[in-house]
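Next come the structures, one after another.
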Structure I
Amino acid sequence: MIPPHAGSRGTLFHFSEDPDIRVFEPRPVRVAIDRGSDGAWLNGPLVWAIDSAHSLLYLFPRDCPRIVIWPTARTSAQDRADWFGDVTARAVAYVEEDWRDRIAGGVIHRYRMPPDGFAATGDPGTWVSRRAVVPSGLDTLRDLPAAMAAEGLELRFLPRLTPLAPIWRTSLHASGLRLRNARDWVTPEGGPPRPIMPTR
């Protein structure tokens with residue numbers, strides 16, 4: 001089980017495919033997300049970081065679409081059996097088969113971020129700073145499947161992620177990342193936030 005956001009920053013990370021970042025400057029997200037009026041500010045110029053407990057969400061090539069699930073204290077026995085099974089890992093990540101080789105050969109860089117100046121976003125594990133941030137360290141991850149296993153993440157491949165859309169109607173936690181890159185993906189009701197489509 002992965003703990004919910006507890007309000008303590010602890011160790012923070014930023015993952016990138018760029019190994020030469022000296023300073024993280026606040027910048028808008030590449031693709032704006034519909035977060036409602038209260039969360040619109042999160043599309044603006046910010047530096048993003050993730051806490052240690054949730055960092056397994058980013059052990060992937062940047063554009064890889066994935067759905068990561070884990071049980072919580074409110075997960076029913078039936079939902080756990082149906083969707084999580086007898087997994088001993090902390091979480092399960094579902095990825096399209098087309099990404100298998102890119103994950104196997106991928107390299108990403110985990111920057112350690114000083115926690116001062118970061119504020120919680122309200123989403124599990126995510127923190128933002130309105131100021132520039134100088135990283136305090138860097139680790140290069142050259143074996144992503146091994147890094148996932150070390151963090152208690154079980155990796156599973158599917159032809160498509162669309163059959164997993166009902167997971168957002170269960171009592172499991174589900175995080176969907178880069179799903180705009182998934183085949184035939186349509187965001188389900190109650191699912192992850194939708195990208196804001198540009199107006200013509």
Structure II
Amino acid sequence: MSATKTGRFALASAALAGASACVAVVEPPLARDGFVEVLVVDEACHKGLVLPGAAGELVEWGFGHHGWYALEHNRWYHVPGTVLWPGDGALSRRAWGADERARRAPRDVVAFRADPELVRRLGEELEREFDRARESLHHSEAWQTDFVRSGERYWIFHDCHDATASWLEDLGCRVEPALVRLGLRFRVPRTMRD
């Protein structure tokens with residue numbers, strides 16, 4: 001391929017990625033009797049999911065770059081290596097205290113209701129994944145969070161927004177597809193708007 005064609009290809013690829021980069025719309029399931037509350041946490045550029053645990057406790061789950069989040073290699077010069085090529089992913093787990101939700105700005109926590117069986121299954125699946133990687137456990141005092149290495153790779157085409165979107169789909173939400181997700185935005189389920 002000539003340099004001109006290569007340049008055009010790169011420009012077209014960048015334009016396509018830019019056009020596809022978006023804040024994906026999430027439509028939660030229509031709540032029914034017996035559904036349980038699930039929270040989505042929006043911390044700056046990071047998304048997480050808070051599920052009720054087996055004993056009624058709240059557990060926040062997240063996905064991120066192992067070096068960036070778990071090891072705190074998060075200076076400006078780490079950004080290119082974190083997002084431009086696949087790196088080790090990390091699954092994070094943090095128990096929420098009784099006052100956790102109250103200390104956050106309302107815009108930083110989105111609540112919806114989901115089928116308790118789907119919530120239980122996802123929680124158990126995440127616990128199993130966490131337990132399988134327990135030998136890589138790293139506790140971050142700064143984040144007050146436990147991290148383990150994930151089998152998934154982290155980069156611009158698979159980050160915390162994508163992992164959270166996948167978990168939301170497991171809970172019965174509809175999530176718009178996107179090549180690059182820069183965020184997630186909730187809307188009222190269609191049957192409630194009509």
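Values quoted throughout were computed directly from the atomic coordinates according to the rules given, and no laboratory measurement underlies them. Computed from a prediction, not measured in an experiment: that's the story for all the values here. Cβ atoms are built from the backbone, for glycine too; each structure is taken alone.
For mean count of other Cβ atoms within 10 Å over residues 37-44, find whichever of I, II sits highest and give me its label. Walk me through the numbers before you get to the answer.
On the way: I: 12.6; II: 17.5.
If we compare mean count of other Cβ atoms within 10 Å over residues 37-44 over I, II, the biggest value is for II.
Which structure, out of I, II, was helix-only ellipticity at 222 nm (-39500 (n - 2.57) for each DSSP H run of 4 or more, over all residues; to 500) derived from, given a value of -1500?
On the way: I: -1500; II: -8500.
Source structure for this number: I.
Consider the structures I, II: one of them gives 32 for relative contact order in percent (Cα under 8 Å, 6 or more apart) as calculated from the coordinates. Say which. Provide the component values of the computation, followed by the final result.
Details: I: 32; II: 36.
The structure behind it is I.
Have a look at I, II and say which one yields 1.11 for Cα Rg over 2.2 N^0.38 Å, as calculated.
Of the structures listed, the value fits II.
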